[in-house]
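Chemist: Given below, in the form of structure tokens, are the structures.
Nothing in this text is a laboratory measurement; each read-out follows from the coordinates by a stated rule. Note that the coordinates shown come from a computational prediction; the quantities given were computed from them, not determined experimentally. Cβ atoms are built from the backbone, for glycine too; each structure is taken alone.
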Structure 1
Amino acid sequence: MSAIVATETLRTLHRIHRQLEDLADRLAAGPRQVAARTKLLEAAEAARAAAQDALKLARKTADQKQLQLKSAEAKITDLEGKLNTCKTNREYQTLREQIAADRMATKVLEDEILESLERIDALKPDVPAAEASVQTARTQVTEAKARVDAEAGLLQAEVARVRAELATVERDLVDEVRDRYDRVVRSKGADGLAAVDGQTCGGCFQQITGNMLSDLMLGRAVVCRNCGRLLYMPEGPRPA
């Protein structure tokens, strides 16, 4: 294998591996997007449930206070009926004081009921707003899933094409280079190859020796002693 063929082959292989990594990242990004949209939907559903619960609790509180008011008013009516049957002034005065106290209590209940009804009015708009947010989030999840599924089919077809190209180019490697190439790719993937940057490794930026540079120019397999990457000469003028 000539130096030009060896260098171009490693350069092409590095490009293909980076392309495959990019495709893998794009494939993985799709499910993450759907998951993010799904979390937003779950948050919207939780907000809707909270709005519904708050309104339900406010209505329950108002109903309970209205029942208490009815009961208190019935008690007052009953006490007023007993005034005519009192046998002593003491008994009559005690009933009058009780009625007065109960009337004050009903006034407090009436105020609390009014506050409860005002709270209900304030909470009512939150429920349809929360429901609208749920519907929007649900639509976004559906659209994201459809988009991701459509893109996944295209990306998987592209992965198959690029893998076929990779297998074709790998056949150009001689055995000595292929063995080292297989080891670094298994270990590091696309990061297992690096172009030389001047007289340094393009991956870890550590300087390489003159002998290593000479071997690269002769098309021999050279591995960075610092990071273990398989090196190749970049495009452009050769170093002097």
Structure 2
Amino acid sequence: MPETILVVEDELSLQETLAYNLQKQGYSVETTGNGRKALETARQLKPDLILLDIMLPGLNGIEVCKILRRERFQAPIIMLTARDDEIDRVVGLEIGADDYLTKPFSMRELIARVKAQLRRTLVIREELEKLQIDPDRSPPSTSERIFGNLTINETRREITINGQALPIKPQEYDLLVFFSEHIGQMLTREFILERVWGWDYIGDTRTVDVHVRWLRLKIEHDAANPKRIVTVRGGGYRFEG
């Protein structure tokens, strides 16, 4: 079944061009040029992705995005605008847009952005489904998790090695706790980024690699040959405890 994309663009010629090129890529496409109609369509259709112009009649794209995110609409939203305004870009991303394109843009770039967002969504969905059917996915109820000489104390929000507290940054702590909740499971970088940093984080998977490297320097006996946080080639990371 083809993925569905909702194109919200009031410039009819661009709307038709977007729809035509997306359909050529095999996507099912619905279109509208009105902000309020976009909300109704998104609620009914539940598209896999929305291309959302900012300047719209009825309700502007920023408000549409804000309302959809408030209603827990999870699909990616790519904002489109004729204004190369950094404030617009920042506001759009802060209220939940996943990406941003300034007109005029090439159709090749837009298609690449669409594919990247849909691929990211698919990876996250597959990871969630995998974890949901795993009977061991529930984290331990204790406030302390012990892995050899490594202890995670959630009450104190503290990591210790051989009883000595480590100087650890908040995001490093959150990442290690997340790993410990999924011991022995291969976790993709995209999934880690989504679950630890959040869907609205503005950044890429290199953030995960950097924090893993920092963690390894603190919790591994030999950071160059890690035994606790193992790299899975072509996949992501696996926490061995």
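Chemist: From which structure (1, 2) was helix-only ellipticity at 222 nm (-39500 (n - 2.57) for each DSSP H run of 4 or more, over all residues; to 500) calculated, if the value obtained is -13000? The partial results should precede the final answer.
Modeler: Details: 1: -28000; 2: -13000.
The structure behind it is 2.
Chemist: Can I ask one more? Which structure, out of 1, 2, was relative contact order in percent (Cα under 8 Å, 6 or more apart) derived from, given a value of 33?
Modeler: Corresponding structure: 1.
Chemist: Suppose Rg/Rh (Cα atoms, Kirkwood Rh), for residues 79-206 alone works out to 1.71; of 1, 2, which structure was it derived from? Walk me through the numbers on the way to the answer.
Modeler: Values: 1: 1.71; 2: 1.09.
Considering all the candidates, the number was obtained from 1.
Chemist: So if we calculate mean count of other Cβ atoms within 10 Å over residues 47-54 for every structure here (1, 2), which label has the highest result?
Modeler: 2
Chemist: For Kirkwood radius over Cα pairs in Å, the calculated result is 20.0, so let me know which of 1, 2 that is.
Modeler: Numbers: 1: 25.6; 2: 20.0.
Considering all the candidates, the number was obtained from 2.
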